[in-house]
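J.: There are structures below to look over.
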Structure P
Amino acid sequence: MDTMKVFAGTSNPSLAEKIVDYLGVQLGACKIISFPDGELMVKIDEDVRGCDVFVIQSTCDPVNHNLTELLIFIDCVRRASANRITAVLPYFGYARQDRKDEGRVPITAKLVANLITTAGADRVLAMDLHAAQVQGFFDLPVDHLAAEPVISYYLKKLNLEDPVLVSPDVGNVKRARAYAQRFETDLAIIDKRRVSGSDIVTENIIGNVKGRSVLMVDDLIATAGTVCNAAKLCKDQGAKYVCVAVTHPVLCGPAVERLKNAPIDRLVATDTIPLKPDAARELQNLTILTVSELLGEAMRRIHRDESVSSLFLT
């Protein structure tokens, strides 16, 4: 591990500290300076020449600031003659803009992938991308981890009676099916229709939830319209318990207020994104799980040129 160097941006210092604790290494010394006009500068305070460097940065809110910081960090390390640079993205912002769903709109996920490649990254380690095809937007190796093992381990300890996995929309069926197979139970699907960027309409459930414990899984919660309406529909159709589990607690706009008033008995998320103060204060039913060991083990295996396939779902 002597040639392994781990650095972290300012987006999620708590997760970075947990990762290096697991790896048994020190977090790399650096300075990240913000000038009065908003410009950023990164300075590495230790030698990285010939080293295998990992840069940990979630491109969460403030998205553009954290993305720019990541790009500058990668460029800084490249110009310091690092042998290999891995961008570790616990949360990859802009992943939802992965296609042209109407005329005259960008495919921003591809643009961001190009920026990371151009900055000088040699590979990417990501966690639960919004759409699996985003891996193909990078012209470099991508290791795509899933938080499913961490979340499933916790959910199994709840010992819920007669569980049923529910996908809050059709696009999330593959992820929900993976959980259903691990729990050896049924899968139900919410039929929803999006009417705006923050509002959706849920119409019916494909499957039976009456008298059962619902486990609803998704990659992220943004404005919480999808999961809150889906939870209400499940309770209206006779579900006795609703547990919502997501990887990325984006929680923007009216999300906290919606989740606070929704018929959700338990809410589970991971620490890929630091929890906002109002969410930590208001959401009494929220449990945060750490993915630090999962990310740390993947980083260790990448450094040693070992397989990481056992750590993620295909």
Structure Q
Amino acid sequence: MRKPFPLRTGDVIAVCAPAGPVDAGRLDRGIARLSAAGFVPEIADGVLAAEGYLAGGDAHRARQVEWALTLPEARAVMAARGGYGTTRILPLIDWKKAVRRRKLIVGFSDLTAVLSYLSTRLGFPCLHGPMAAADLALRFDPEALDAFARLAAGEVSPREPWGEPTERIRGGAAEGLLAGGCLSVLTALLGTPYEPDFRGALLFLEDVGEPAYRLDRMLTQWVQSGRLSKIAGILVGTMAPARGESEEGIRRVFHDAGKRLSVPVRYGFPAGHAGKNIALPFGVRARIDAKGRLFLLDSPVEAG
């Protein structure tokens, strides 16, 4: 494992748009908040391009990502927003070469495609965390930004409970390599060269607005494919139910999945599309104790 370098006050964060089109006002608000936190955002050329539901064509978005990954002064790469389109540019980037530059890659939602591939297939830790024109602009939470900064700087102790205690859905404690992300994006990677390897994983899952039956269908595909036969447990993030549905239906779906897999399931970690978005390190070991507290047993960045 070659960890990225820590991110500290005064460091450059390269911001690019690998997925959906970016709103200029939202980007400005997010950039201002990164700057106020002491970081130096650098924005990719053409970040506001738009072609329908994409932030420009595939080649254009791939060039933005490559620029961010190769910018000499940048210590981190942050997606401007999610949406859709990241999976389309995965074959256009030499990821094995990219991770040799050891930049911290940050985002969530559609960036799950990158985070899950790098953290499980290439052994390169990433952060499931904020995006400039998404949560930093729309539901800004100073606590979440501070948590991101501490985690990115390597300042979180393995003895410190991370986030908030979670609800017990099934079973007890679990320990494994923290990995996962947005369930619908992960499911779209099944059968591709970028499919993540979740053997031994403490699997974090979240999504937004998906009806319970669709969550069930996606989880069933993962279970029946055998891809989750060796996971250590499931940690569910904040899930916004589909219109007209309740969280209880979501809880039942994940309880059933845990029962089929015979693993512990904890519910309600404050990360994802709804509510707080506390950063999580993918690609390092973590543990959930019997009280539902998450402990990060290793740092996602190189020791300072």
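A short reminder: the numbers here are calculations on the coordinates, not readings from a lab. Since this is a predicted model, take the numbers as computed values, not measurements. Cβ atoms are built from the backbone, for glycine too; each structure is taken alone.
J.: Work out which structure the value -0.66, -1.22 belongs to, where log10 I(q)/I(0) by the Debye sum over Cα atoms at q = 0.18, 0.26 Å⁻¹, for residues 159-230 alone was derived from one of P, Q.
T.: P
J.: Which structure, out of P, Q, was FRET efficiency 1/(1 + (r/R0)^6) of positions 63 and 271 (r between Cβ atoms, R0 = 30 Å, to 0.05) derived from, given a value of 0.50?
T.: Structure of origin is Q.
J.: For mean projected area of the Cα convex hull in nm², which of P, Q scores largest?
T.: Going through P, Q one by one, mean projected area of the Cα convex hull in nm² is largest in P.
J.: Out of P, Q, which structure matches 14 when relative contact order in percent (Cα under 8 Å, 6 or more apart) is calculated?
T.: This value belongs to structure P.
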